[in-house]
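What follows is calculated from the coordinates using simple rules that are stated; it is not laboratory data. What you see is a predicted model, and the numbers here were worked out from it, not measured in a lab. Cβ atoms are built from the backbone, for glycine too; each structure is taken alone.
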Structure I
Amino acid sequence: MNNKVNGHTGDFIKRQAKKIKKQENISYVRALEKASINAGFKNWKHFLNANKDANQTKPATNQKKVNPYRNLLVAGINILLDKGLISLEHSPTDNEDGHTFVDLLGYPSVIIWRSISYDELEISVWWKYNHELHPQAKLSGNARESFNSSTPLADKAHYKKFVGAVVSGWFERRTGKYLMGKDKEAILRNYTRRGEKEELENLPLEKPKGFKAEGKFYF
C-alpha cells in the first residue's frame, strides 16, 4: 500500500498508528482511525476508498490468514526462546516449569510454561495482564495467584478487570518443533475480554523462531 494519496501512503499511516497505539494505550484499530484523521482523511476506510490501486487496497489473496490466538502463542514462544527460558531441544536438566512477566505485542503480559510429557510443553499467555488489579494478587496461602495453572485463580467474572485474553496450547519438540494443531485446533481460548479479539486480529503476524506455527495434534 505504497502509492500516495494526499501525500500519504498506507504504510506511513500504519506506522503512525503503531506510535499512537503505544503512546495512548489504545487498540490498534482505534489508533489507525486517529492516524488516518491526522493524515487528512475521515477514517481508515476513507483512505482505502481514496486509494485507486485495487491491488494495494485489498489483502493478498495468497496470504494465509493465521488464527489470532495461535499468533499470540507464537509470539509468546518466541520470547521464551529469546530469553533462554525454554529450548527447542529437551534436556533432563532443563527447568521446564515457570512463568515470566513480559511486554508482548505492546502490552504487559504473563507467559506460563509447564512440562507435560514426551518433551511437550503447555504454553499459556495472559495478554494485557495487570497484576495490581488481580483480586488474588496479594492474598496469602493457596488463595494467592502463583501462576501454576493455565488460567488465573480468580473467578472468571473478575477476569475483565485485569486481563485481556487467556489462551493456551501445546508445543511439540520430540517428533518436530511446532505448536500443535492447525488454525483453531488445539488452541484453548479460555477467555477474551470484549473488544480484544478485533485487536488480536489486527496484530502483526509473528514469524516462529526455529519452529512451525502449526503441526500434528497428538491427543
Structure II
Amino acid sequence: MSTLATGVLNAWEGLNARLRGAGEVLPRFVLRLVMGWEFWESGLEKLHGENWFADIQAKFPWPFNVIPADLSWSVATWFEIAGGLALWLGFGTRFFAFSLLFLTFVATAAVHWPDMWTMWSDLLKGYAITDAGHGNFKLPLLFVVMLLPLIFNGPGKLSVDYVIARLVGATTYPAATNDFYTWAIAAAVVGLPFLMLTPLSGAALLALAAVLALIGRYLRH
C-alpha cells in the first residue's frame, strides 16, 4: 500500500474513532434533552389542564379502559413529568425511556391510531401530524424512534447513570453480547408496548422472545 493510501486510511480511521468518542456523549444527550422536554411539557399541560381521558375511555387498550380515568390521568401526568426530568438527568434512563415508550403506545392506541384500516395504504394515511380522518401517529412514531436508542444503548457518558456506575465500580460499557438471549430481550422490549396497539403483533413478538430464550437456555447446557 502506498504512503498516500496509508495516510488516507489512518486519517479515516482516526476520524471514525473520534466521531465514535463524541458519539458516546453527544447524540444520546441531545435525544435526552429533546425527549425530556417533550414529556415534561406534556406532563405539565396535564397537571394544569382538564382531564379529558374520560371522553376517550373506551378507546384505551386493556387494562386502561377499565381503570378510572382520574387514576390514568394522574399516572400519565406524573410519569411524563418524572420521566422528562429523569431523561434530562440521565437517571434511571432505560427504565424511564421504556416506561415512556409504553405510555406512547397507549396514547397512540387511544388517540392517534386510525379507528379502522383494512390495507397498508389505509394505515399509511395516518402517518401525519394532523388527523384527516385516518389517524395521526407520525409524532408518536418519531418519539418511539428516539426512545429506542436510549433503551438499548443507555444515556451516554454525560449522565447520572454513568457517574453512579463509575462510583460503584460497575462496567460502564460492557462488551456487546449477540446471542439468542439478546434477541429475546429485544423482542420482549418491542413486544410489550405493541400489546397496547396491535395485540396480535405484541403477542407474536413475546412468543418469539420466549422461543429465543428457550433456545438460548438449551444451547447453554
Structure III
Amino acid sequence: MKREIITTADGSNTIHIPEWNEQYHSKHGAIQEAYHVFIRNGLEQISKENIAILEIGFGTGLNCLITLLESNKTIHYIGVEAYPVALEELKKLNYTDNLNGKNKANYFQVIHACPWDVKQQISKQFSLTKQKKFFQEITDVNTYDLIYFDAFGARVQPELWTEKIFTIMYNSLRENGILVTYAAKGTIRRAMIAVGFSVERLPGPPGKREMLRATK
C-alpha cells in the first residue's frame, strides 16, 4: 500500500495512505492534535505521580515523544503497534524541528531504536515498552491509568472501534482510569458506554468539533 509523507496545517509531518485517504495524524495539525487530545485532555487530567500509559497505535511515536517531553512525573509507557513504521519513513518526519524540549532529537532516535517487547529506560522518569502485536491480543487487567486510543479511524478500520475492543480497554484500566481519543462518532460513544465507561464529549482539536474521553 502506497504511503507518503505530507505536511499538516501546523507545519508538522504525518504519513498519508492515499488508498484509504487516511493519515496517521490530523491533516489540520499533527502536533496540535497530539497536545489537545492526549496531553491536555489525557495526561494533564491524571493527578498521580506514577502513571502507566497504554497507547493504542504507537505509529510514528509522536504521542510518546510529546509525553516524554511534557511530563515531570514517572511514566511507564506501553505502545502497541501491529505494523511498525519503517525507519526510512521515520527519518523524514520533522517533529523535532517543531517541538520544544531538551534532548528532543536524541529522545526521538532513542524511542525508535528501542527493541520491541523489551522494557527500556529512556530517562530517569520515563520507561518505554513497545509491543508488536494486535490490539485484540492485549490481556492486561487493572494495569493502566490512561489510554491514548489513536487507532486508524472507524471509516477504514471499523473492527478497532467495537464493544469487543473497548471491553479489552475497560478491563486494562485501573479504577477511575481514563481513555482519550480524537474520535467522536455516536456509534463509538455508544460502544464505550455499553461496556461500562462513562463518556464525555469534549471540544475537539483543530478541524474536529468534538472528541471523547471515557472514564472507568
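A value of 17.4 was computed for mean count of other Cβ atoms within 10 Å over residues 124-131; which of I, II, III is the source structure?
It traces back to III.
Which structure, out of I, II, III, was Cα extents along the principal axes in Å calculated from, if the result is 69, 44, 40?
It traces back to II.
One of I, II, III was used to compute distance in nm of label points 7 Å out along Cα→Cβ at positions 20 and 132, and the result was 1.9. Which label is that?
III
Which structure, out of I, II, III, was helix-only ellipticity at 222 nm (-39500 (n - 2.57) for each DSSP H run of 4 or more, over all residues; to 500) derived from, given a value of -22500?
Only structure II yields this read-out.
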